[in-house]
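Some structures to go through are shown next.
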Structure 1
Amino acid sequence: MSEGVALPGDLAASLHALSVALDERDSYTHGHCDRVGRYAVELGTYVGLDAARSAHLALAARFHDIGKIGIPDHVLRHPGRLDGERLQIMRSHSVRGARVFAATGRDDAMAVARIIRAHHEAIDGSGYPDGLAGDAIAVEARILAVVDGYDAMTSDRPYRAALAHDEAVRRLRGDAGRRLDGGLVEAFIDVLERDPHARSLA
């Protein structure tokens, strides 16, 4: 769990059990979520998030895909790119994941839920589930979108090999101002260039 966010013991235990179950169903998720959590904390620190917001971001990043526990196997384990109905089902994972945290009604868990719900929103309003745009998307969710995208690109997937760092950076910059916050893209690239250890996580 993330330091600074004290969730009730029963919720913490339930989240751990859910994450283990998800790891068993989708081996990609475990390593991906761990790396995204570390990237998110580094970028959040770099842009000056305070301790409380950094803690919320860390927890949201670690569990941003927890909603996939409710995605059927024929979608979750589909070997190719998703489209049509499969894509819509997969896109529901952000809402499902937010509900896990929102169910407690606690302010800190609600803050995490809002980040998880919004991590696939896009700066230009083309994202999901709510079509938020620009500053209507919390900075924590914008950070998560950048680091999630980078790690997805630099990881092997069933339908393609991992991209090289330079190609992933090129694509991040291509999404700046459209899907991603351009300032955060450049900040993350700076983090990766300054810290070889961070870059080696991919």
Structure 2
Amino acid sequence: VTANCALPYQGLKKEKSIGIPWPDTEFRIVDVDDPDKELGIDQEGELLVRTPAMMMGYWENPEATAQTIRNGWLHTGDICSMDADGYFYIVDRKKDLIISGGFNVYPTEIEEVLYMHKHVREACVIGVPDDYKGEVPKAYIVSEPEHNVSESDLQKFLEERLIRYKVPKYFEFREVLPKSPIGKILRKELRKEHEKNK
């Protein structure tokens, strides 16, 4: 189990922010492809954490420990940004990042826009292989009861709100999406299904 605290014990509370680091806790944001390159304000990269309370490693798994803890920094796998006041914001998980035509595409950003559509009940976006772009977004949609939404409606809706390369190339409409016992949509199950059915 990995846990982290970054709530501000004083100062501003900012919407969607995970806060600022606790005393004796250091945060860094580094380039996803080059962890030696530290990023600046409002740039998105992987969050690294260093603190005296940090775990020493994974139980009987030195390979996973070596991947996660490097040079005293814990690589969280979270894609984050930091604002000018030092507040941090989680954008997505590194493992969910879609690289489409050389651009970073975050599924959560697309899903947030899909949830703005009044006829979308549930949405999940994954990256799927593409011969030209490497990967492209694919959206799985559950419509609100008695309100079937079409692919063209959603494409138009998204094109008005997102840069073109972030608009999913594929849409799949379902009655239900796979979920964990606590109700979290299981993106990895959708990836497995896509791999199996391609």
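Read-outs throughout are calculated quantities, based only on the coordinates presented, and are distinct from any laboratory measurement. Remember, it's a predicted structure, so these values are computed and weren't measured experimentally. Cβ atoms are built from the backbone, for glycine too; each structure is taken alone.
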If you work out distance in nm of label points 7 Å out along Cα→Cβ at positions 12 and 140 for 1, 2, which one comes out largest? 2
Source structure (of 1, 2) for relative contact order in percent (Cα under 8 Å, 6 or more apart), computed value 19: 1
Using FRET efficiency 1/(1 + (r/R0)^6) of positions 20 and 116 (r between Cβ atoms, R0 = 25 Å, to 0.05), single out the structure from 1, 2 with the greatest value. 1
For -19500 (helix-only ellipticity at 222 nm (-39500 (n - 2.57) for each DSSP H run of 4 or more, over all residues; to 500), calculated) the corresponding structure among 1, 2: 1
Tell me which structure, out of 1, 2, gives 0.80 once FRET efficiency 1/(1 + (r/R0)^6) of positions 44 and 132 (r between Cβ atoms, R0 = 25 Å, to 0.05) is calculated. 1
Value 2.6 of distance in nm of label points 7 Å out along Cα→Cβ at positions 92 and 156 was derived from the coordinates of, among 1, 2, structure 2
When distance in nm of label points 7 Å out along Cα→Cβ at positions 124 and 188 is calculated, the result is 1.2; to which of the structures 1, 2 does this value belong? 2
Among 1, 2, structure where Cα Rg over 2.2 N^0.38 Å as derived comes to 0.96: 1
